[in-house]
Every structure is written in structure tokens, then in C-alpha cells.
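Trainee: In what follows, structures are represented as C-alpha cells.
Bear in mind that the values in this text are calculations on the coordinates, not laboratory data. The shown structure was predicted, so the numbers you read here are calculated from the model rather than taken from an experiment. Cβ atoms are built from the backbone, for glycine too; each structure is taken alone.
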Structure I
Amino acid sequence: MPRPDTRRLVVHDDPKAVSSEAFRTLRTNLQFASPDAKLETILITSSVPAEGKSTVCSNLAVSIVQTGKDVILVDCDLRKPTVHKAFGLNNAVGLTSVLTGQVAVEDALQKTHCEGLSVLTAGPLPPNPTELLQSNVMQEVLKKLKLMGDQVLLDAPPVLPVADSMILSTYVDGVVLVIASRQVPREIALRAKELLQNTNARLLGVVLNQVRYSSDGDQYYYNYYTEEI
């Protein structure tokens, strides 16, 4: 069994850290983002690779279960999955196994060391990830997962390289876009936002990731902004 990558789960391992508080703020802001309707399914994506969207998604999931909710985290990045590494889980069976009819979704879910948090890893990498995510089976899987947990978080691929997140955005109640501070040009971030809006995705807000915080020396934290980009 792989060991969890504790560097990615700061909310669990260092709850007093500045970044842990930022994730709790993100959790709270999402709770108030939809006062009239439940956000049962939330998709986390980024504009391009390496912006930290999987780390944000994993820590947000941990933050939510700390309020007493049961959360299911689904790794929908069928090209470069990392969620199983963060939690030290086996990726031999996962979402692709469910979508191809090899195993039932309830049998593919794995418990984590965070009470209340279950993970559906990506599973073996398929030759046709977009087609699998666009299938009716994927929509049925999400319907089942909604009945099994209080909230379902989807860790999705970046928007610009592939169409996967745009497809998945039509299945969920809201989308959070992760943008790496000082790394992603404004026009790239705006293009990602535009592509999501073209699918009528409900953009809940933006996580500005890897922001330098200097009051205690050079460290990084995650912040949440609700204004338009």
C-alpha cells in the first residue's frame, strides 16, 4: 500500500497552518455560494496543468468532512491522476473500472484515513478518457454517488488542454477554477473561464493558488476570491 503524500494534505496534518485556514475559508464561502440550492456536486479544475487543482480538491474534501459531512472525492483526471497518491490508495481499480462495467461503484470506493471521506480513484488509464466521461454511464455513476454521500467533489483535468472538464461541468452543481498566482497569464485564465461559460457551467469562484505570504517569512497559502476574473 502506498504511503499518503502528507505534503498535500495540510488541512489534516497541520490544521493550524495558514493554508489550512484558507481551505476552511474556501469551504465556508462555498457554503454561502448557493443559499437557495444545495451544492451536492462540485468540480475542481484549472486552466492549465501544474496549478495545484488536485491539492486544492483534496484539502477541500478533508476540510468538509471535518464539519461532519460524508464526502466522496472522485478523480476524474483519467490522463494524469494524482488523488490516490495524496491519500496513499491503490489505483488498480477505480472510475475507469466502473465506467467499463468491470466493478460496481460501491465496490470501487475506498475509505481514507480521514473519517467520512471516501475516494473513487481514477483507475487504469484508458485510451479514450473523453468518451468515457461523456457517456451516459458517467452520469449514472454521479447520480449513485450523490445518494451515497453528502457532497461529491470531482477532481477534473485542466480546461485548456482537453475537453474533459467542459463535459463534466454540465453534470455538476458548480465549478471552482484554480489559477496559479504569477504563473498563468490573464488571457489564459480568461480563456478557461470563457470555455466553461460556453457550456453554461456555474462558476462558483476562483482559487488563487500559490500566493506568496510574507508576514511569517516566505511561505505559500491558498486564497479564495469570489469576484469575476
Structure II
Amino acid sequence: MYVLIGGAGMMGLDLAKTLLPMGHTIAVLDTDPLACQHAREKIGVMAFEGSAVNTSILMEAGIRKADAIIAALPQDALNLAMVTLAKHYGVGQIVVRMSDRDFAEPYQLAGATHIISTTELAIARVVNAIEYPQVDAMMHFEQGQVEVLKLSLPQQCSIVGRSVAEIAQDPRFPEGTLIIGYQGHPHEDLIIPNGSTVLESGSTILTVTKPDLVRQMITFMGLCT
């Protein structure tokens, strides 16, 4: 994919570093000549010096052939303008970083396909770390109606040595919760487990559940200490 990134700040450059090894063609746009130079020389992506909301710069960067744009400019008003222009030029995937929640509806109306609230993500991560220290990572889906948890299984965990089928049949296992991923060792690939998969000590699982069942899930596993 050809991806245009508006903004060569920390987020924009980190995105470029991450996406480039995945095989994407990346170009960043920024008014800072030093940031553009860094993008070219240190990261190895194309960089266009100028405003990401300037139509001439966007045309020079090839917005008409872009498969996706990421609006990661420092101000929501600028990001909104970039989203609007990307929609005008027919870009299929339009991802925007949102700082102020009040811009959510304007971004949707302008044509953003994905709106990422950096503030809400940071707050959620901090709250999860305080509320559920046993959880390695937690992701919210469908406006927080579904949670996906990444959990490490220590030796004392009550589900170690049991199969997925046994766990699912345990009446204490939260109804509607599913184990959807299993990694036996950090260097092994993540697999989709079946009923006969036995969970081992030191492994990692992914589970999907409802927000009000997270505490019950952790307690059932014996991770509350």
C-alpha cells in the first residue's frame, strides 16, 4: 500500500518505522525540514517538505494514488482539513489521530474511516494497569462492549494443566467468555486453540469477554493475589 503520513513528529515517524518493514511504501509530509531530512536519511522513507493541508504538496506527494492516509498533525483542526482533502481525492482508508473528543463527529462527517483517540487510549491503559495489574494488555471493541485480554499463566494459575474444553465446561468459567489465542512460549507463534489444547505454565492466552466479567475471569484463573 502507498501510505501518506501527515506530520513527522514522534507519532508520525514511529508509524513510518513500523509500516515500512511491512512492505508498504511510505511518504511523510511536514513543514519542518529537519524532520523531513530525518525521515529520509534515518528511516528511509520519502518526505515532502510543506503543509499536509496544502493541495499542491498533497498532489506532489501523490495523494491521488494513495491507498491510505494517516493524519497525525499536532492540531485537530489541521487533521480535520487533511481528512476532508483525503476524502475529496478519493483515498480509501483515512486514519486520524484525535486529541479533542469534540472532533469525533466532525471527523466522521468529513470521511475518516478510523478515529484514534490518543488521550482515551492513554487513560484506558493507565486505568487498566491500576484496576487489573494481572492483565498484560487489554483492548476495547464496540465502544467498550467487548474486551480482549492478554494474560500470562504462572504455575499457580488454576487453569494450568487443563484443556480448553475442560475450562469451558467449568461452571465457574464466566459464561460467554472465549479463549481465542494461545502461545506456549514467547518464541512460538500464537495459535487458535481447540478443545484439546492444554494450557501450560509460562504460556500466554488471549480471551474475549464482557467488561463486567473481567474481574470474574481473573478470579477464576486464580490470578488475584
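Trainee: If mean count of other Cβ atoms within 10 Å over residues 26-33 is calculated from each of I, II, which structure is the one that comes out at 21.1?
Mentor: Working through the options, I get structure II.
Trainee: If you rank structures I, II by mean count of other Cβ atoms within 10 Å over residues 74-81, which sits at the top with the largest value?
Mentor: I
Trainee: Among the shown structures I, II, from which was the value 51, 38, 36 of Cα extents along the principal axes in Å calculated?
Mentor: Derived from I, not from the others.
Trainee: Separate question: Given a value of 26 for relative contact order in percent (Cα under 8 Å, 6 or more apart), calculated from one of I, II, which structure does it belong to?
Mentor: Computing relative contact order in percent (Cα under 8 Å, 6 or more apart) on every structure in I, II gives 26 only for I.
Trainee: Identify the structure, out of I, II, from whose coordinates distance in nm of label points 7 Å out along Cα→Cβ at positions 42 and 138 was calculated to give 3.5.
Mentor: The read-out comes from structure II.
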